[in-house]
1. When relative contact order in percent (Cα under 8 Å, 6 or more apart) is calculated for each of the structures 1, 2, which structure yields the highest value?
2. When Cα Rg over 2.2 N^0.38 Å is computed for each of 1, 2, which one produces 1.20?
3. Here helix-only ellipticity at 222 nm (-39500 (n - 2.57) for each DSSP H run of 4 or more, over all residues; to 500) has been calculated and equals -22500, so which of 1, 2 was it run on?
Structure 1
Amino acid sequence: MIIVGCGSAGKEILGMLINLNYEHEIIFYDDNLNSDKVVFGKYQVVNDKESLIAHMLIDPKFCIGIGHPRRRKKVFERFLKLGGIPANIIWDNKLFMSSIIESATVIQPGVAISYDVSMGDSCLIHNNTSIGHKVKIGNFVNISPLCSIIGPCIIGDETYIGANSIVLPGVSIGKNVYIKPGKIVNRDISDFETY
């Protein structure tokens, strides 16, 4: 497994894999040449394309530990072009009433997902978030901890929803929207809007 990004989100993904008793080799890829060379004294970080491709020949599965939705999208597309296979990292799907397609999505502990929920590529759903029925979540969406998404509603591609926010039923959130932490979204939000 390749975890792309060795910052906070990447280390959280590693922690999830360790706790889930993931049995295969785990490495990090980070193109920042100033990044750590090893994470937690054990997990290698590669910075160059040649080492990455060599590892992908052994295990092409990847997930992305980058919080910024637009950066996550660019990395996702680049890894697909290199032959990578997106892999979900899901802490516990016992609280799910919907299936999640394999698309490099990360779902942290305590997340509950109701029925008829759809989710696009490489979303990042943080701790203790609740997603209600008939919610449509676009590609590369980041939903921060302690959010409540009450369905039905729509969340557009590359949207970032800040911690402890609530999205009320019937709301449509556009693409590339930034919802500030603690907001109650009670109206439609246009593309590229900050709320």
Structure 2
Amino acid sequence: MDRGNKKQEIQAAALELFSVQGFEATSISQIASAVGIRKASLYSHFENKQAILDALVQEVLEQYGKHSLFARTDWEKDAGSAPQTPDAAVQMIQGQIRYILHDPTISRARKMLVIEQFQNPELAKLQTKQNYSDVLGYFTGLMKQLIRQGVLAEDDPEIMAAQFCLPISVWLELCDREPDREQEVMELVEKHIRQFFRHYQPEVG
């Protein structure tokens, strides 16, 4: 296996361990053992455990930027992608939920951030950015766009965004803890989105 692939293997093993027991509780020896190499060999790829974490964070941010809805907030350019109907919104949100829950890197990174948010200030900032600020910013922009397009009635877009997305965030956390409840959560998400669209349906006439 070449050097690049070995580095990826080390990162994957480290992320799995970090997502279960946290960064501080994981040793270099454990990571090396999980990969099946000697500790000294691991140091030929990464200077220390922090360097592994830094590489993981960079990889997660790159994947997040490429695949996450919430990294895209320029609704002036993306107006055409705004879901115009409850059906379209359900499909979009359920697809994003499946990505978050089932992409191995994103799923494990979310769990690592939950563990580390109270111990590592930098990861705490990343947790707030990815799982609150970016999400609320995305949906605030979406609400403004749907109001402009006449899909939703005019109201405070930031409060509408919070009403829309924060219950979904709680259901995602439930799935992280209890994966067997995913179908239940998907059904709740669909009901929630359809009720939201009914509640903010513009008055006719």
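1. 2
2. This figure was derived from 2.
3. The read-out was computed on structure 2.
Read-outs throughout are calculated quantities, based only on the coordinates presented, and are distinct from any laboratory measurement. Fair warning: this is a prediction, and the values are worked out from it, not measured in the lab.
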